[in-house]
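FYI, it's all coordinate maths here, none of it is from the lab. Note that the coordinates shown come from a computational prediction; the quantities given were computed from them, not determined experimentally. Cβ atoms are built from the backbone, for glycine too; each structure is taken alone.
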Structure P
Amino acid sequence: MKKFTFIYCLLFITHTVTAQTLSQKINEILRNSCLDSKQTSINITSIPNRKNLYAYNANTPLRPASVQKIITSAAALHYLTPEYRFKTTLLHTGQRKGNTIFGNLIIRGGGDPRLSTKILWHLISQLKASGITRITGKLIIDAHFLDKQEKAPIWSKKRSQRAYDAKLSALPLNFNSIHIHVQAGEKMGDPLNAWVDPAYLILKNNTNTTQKGKKSVSVNRNAQQIVIKGSLPLKAKEQHIYRNVTNPLDYLAQTFHSLLKQAGITITQSTQIRYTKTKGTQLYQHHSQTLSTIVKELNMYSNNMTAEQILKTIAAERIKKPGTHQAGLKLLKKFLTLKNNRINTKGIRLKDASGLSHSNRMTTRAITDLLATMYTRFDIGFDFISSLPIKKNRFLQGNARVKTGSLTKVSNIVGYLENKRGQIISFAIFLNNNSCGSKKADKIENSIINAIYNTP
């Protein structure tokens with residue numbers, strides 16, 4: 001009996017020393033002067049038993065930035081299932097006789113965040129292959145699936161032209177952005193070769209090619225045109241610049257019209273955008289990749305528009321159409337408060353799906369609770385975990401799946417880690433109001449994660 005008592009005491013002492021060692025390591029890292037001690041938060045737990053290994057301000061609500069996207073991802077998989085696919089449908093009214101549709105052509109959106117020019121061309125090619133070359137009515141853009149709100153209500157009215165700040169719509173073509181290609185001219189003094197894909201706005205080219213020098217190309221767009229200024233040296237590589245569009249549904253309509261013309265299909269009347277469901281006979285329907293795949297791309301590339309589109313789609317499918325931010329956020333909160341999830345939601349504020357808003361608040365305790373919950377979900381856990389990218393360029397290769405988030409003075413990282421002993425650990429590190437700069441903040445986070453890895 002004494003032998004077993006001795007072994008138990010030895011194990012207890014070993015665990016205590018190990019825990020203290022981890023705490024000491026992290027506390028030493030947190031002494032860095034560029035951190036705001038009141039707005040730094042860390043929580044580390046073991047999986048799946050949720051045993052807490054380290055906590056520092058773990059219940060302090062802070063800005064999550066793009067870490068917010070893992071909440072959207074988890075809720076989407078829960079409400080829609082991993083096999084959910086967004087639908088884009090081509091329909092017509094009236095009658096078809098021979099090569100002519102005597103009625104309207106309808107393209108109905110389903111919020112697909114991966115809708116592209118290539119997909120539109122495929123739909124039109126199917127129409128042409130069936131023998132249709134003429135439509136006597138209008139092109140109807142059926143956008144009833146989502147509401148008219150083109151941004152999260154919490155976001156400011158003044159938005160940037162950058163692609164990460166793209167507007168929302170039921171038919172978000174090419175992430176509601178345009179791709180500007182810029183190449184050096186053939187000889188010095190020539191204007192740069194520039195074009196827009198797809199060709200949507202008028203291009204005003206105020207550029208030139210230089211013999212040598214720095215790349216200095218700027219792009220500004222308004223509702224009617226894109227203005228390119230600056231220069232490139234003769235041997236410069238092609239530049240790729242992306243800008244969002246001011247009117248997403250007009251962008252969709254004009255691109256669709258252009259593709260119809262290329263396919264040799266004439267449409268007699270003008271385009272009409274509707275936010276009510278337009279009935280018609282289905283011609284073709286495009287199904288997106290599975291939600292599981294789209295969520296993986298969301299957390300890999302952290303696309304804000306995709307997150308907001310998914311949020312409104314949850315609302316459209318689970319409450320009613322049109323999908324709204326308000327309804328979607330209610331469902332996100334409901335998901336977090338499900339009894340079986342065992343998530344401490346005190347102090348949480350959800351204002352958008354992407355984390356772009358500075359008004360969001362999240363705790364590292366809630367994040368590790370969510371990670372523990374998703375690890376044990378047989379139905380959706382695998383899809384969730386595999387959506388978190390492996391950042392091989394940052395720390396121990398292959399041992400962590402993480403989601404990062406950053407805003408001005410905010411650097412966060414959360415995820416799962418397999419330590420040296422093969423134990424699975426969930427962690428959340430929020431460095432809010434830091435003055436470190438991105439590289440130093442990354443280094444601090446990496447040091448903490450390496451400490452977790454090396455301490456059994």
Structure Q
Amino acid sequence: MSQNSPRDVVITGIGIVSPLGIGRDAFWASIADGRTGLKRVELLSYVGTPGCIGGEVSDFNDETTKKQHLKTLRKSLKVMCREIQMGVAAALQAMEDAGLAPGSVSPDRIGVDFGANLMSSPPEVLIGAALKSMSEQNGRPQFDYDRWGDQGMSGMEPLWLLRYLPNMPGCHIGIALDARGPNNSITQDEASGCLAIAEAANIIRRDRADVMVTGVTGTRLHAVKSCHNSHWDILADGPAETRVRPFDAHRTGEALAEASCTLILEARCHAEARGAKILGTVLGCGASTVSSREGHPDEAAAIVNAATAALARAGVSAQDLGHINASAGGHPARDRYEAAAIRRLLGDRIDEVPVTAFKSYMGSSGSGAALCEIAASLLAAQHGVVPKTLNFATPDAEQPLNVVHGEHLTTTNGLFLKTSVTRVGQASAVVIQA
């Protein structure tokens with residue numbers, strides 16, 4: 001892609017609500033110091049992780065704090081679950097970071113593209129309805145499905161559905177910003193972030209909007225979801241500081257987390273006309289899903305396909321990259337699939353392109369992960385470095401990579417590839433020039 005066309009897509013703002021801090025300054029300070037965001041969970045009564053360790057945004061807690069970050073939407077808080085609140089907070093913050101005041105963009109020329117996980121209500125929300133559905137059977141109280149429709153449903157909170165729909169972050173953001181342009185929601189787990197960027201960028205290139213509020217929100221640090229993750233994933237144990245070890249030969253699993261991030265995408269002509277500071281240019285995107293007829297995913301092939309497409313659309317080769325920001329979260333098998341994909345992409349130049357894995361800082365938040373990781377690379381580029389991977393010490397002999405570790409790597413090459421992949425073989429990728 002050209003980097004000087006009026007319809008080039010540039011990044012002008014970052015909003016972030018993460019275990020490493022709220023806002024780009026706090027976020028970068030943690031990265032610069034090599035601090036993990038994993039710790040003992042404070043706000044949730046149950047998270048299902050070893051030692052109750054997770055990537056919690058503990059300073060996004062009481063109503064006062066939330067109202068501070070959601071000051072224009074205080075009346076809507078009651079119809080937002082925590083994931084939605086974090087997503088909206090990140091979007092409003094990103095607009096401010098981009099220097100886009102309310103009303104500064106024509107409503108028809110600003111849109112929203114937001115990624116989210118499927119959202120689960122906490123168990124306590126369903127207690128009233130469950131109790132109303134109980135009946136005595138064989139002398140013991142049991143849940144009676146026949147009572148659910150007539151009696152159980154009346155125990156549900158009236159606005160229950162609105163609190164947990166994954167399209168609601170985009171709805172609330174559109175209302176708050178009076179954004180009447182294209183508005184879409186993507187629910188593809190970890191692949192959501194790069195897919196949202198791809199769709200938003202194409203909307204701008206087609207001249208259907210000048211500004212796209214492009215974000216993600218997600219959590220796996222949840223009473224219900226953690227039960228699912230304990231079944232589907234391998235959760236790491238051990239001290240919080242060294243728990244997540246992406247690509248390391250001795251990695252033992254992932255850590256659950258929550259996070260949200262928004263990037264403001266703009267047409268270059270629009271950004272330059274208002275004197276905006278440009279943080280990066282979106283050059284190309286790609287996506288792929290690979291699975292057998294029996295439903296067995298091939299994550300490596302999906303990553304290769306998505307990354308190859310993104311590089312081709314960007315007009316660059318893998319060897320041109322300053323670094324690869326990988327999706328790896330410390331899973332013993334899945335990290336190896338991604339490493340195999342990266343080795344296929346780089347060929348005999350495997351030792352020349354550095355790789356970083358940002359989940360070592362903040363764990364796995366599902367849909368919330370990819371844009372946080374992109375934000376880390378964008379901010380690092382401003383400081384002339386590639387962020388180090390925490391807790392990496394021993395290369396995996398089966399699929400070794402040039403993993404940045406020990407110290408942040410000094411660089412003058414801001415071109416990077418971000419890869420994301422889900423456990424069912426959905427991959428997305430984006431190439432950005434920072």
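Taking mean count of other Cβ atoms within 10 Å over residues 27-34 as the criterion, which structure among P, Q has the greatest value? Greatest value across P, Q: structure Q. Identify the structure, out of P, Q, from whose coordinates semi-axes √(5λ) of the Cα gyration tensor in Å was calculated to give 34, 28, 20. Structure Q accounts for this read-out. For the set P, Q, ranking by percent of Cα pairs over 32 Å apart, for residues 83-274 alone places Q highest.
Taking percent of Cα pairs over 26 Å apart, for residues 163-282 alone as the criterion, the highest value among P, Q goes to Q.
3.0 is what came out when distance in nm of label points 7 Å out along Cα→Cβ at positions 315 and 387 was calculated for one structure; which of P, Q is it? Going through each structure in turn, the value belongs to Q.
Looking across P, Q, the calculation of mean count of other Cβ atoms within 10 Å over residues 235-242 that yields 13.5 traces back to P.
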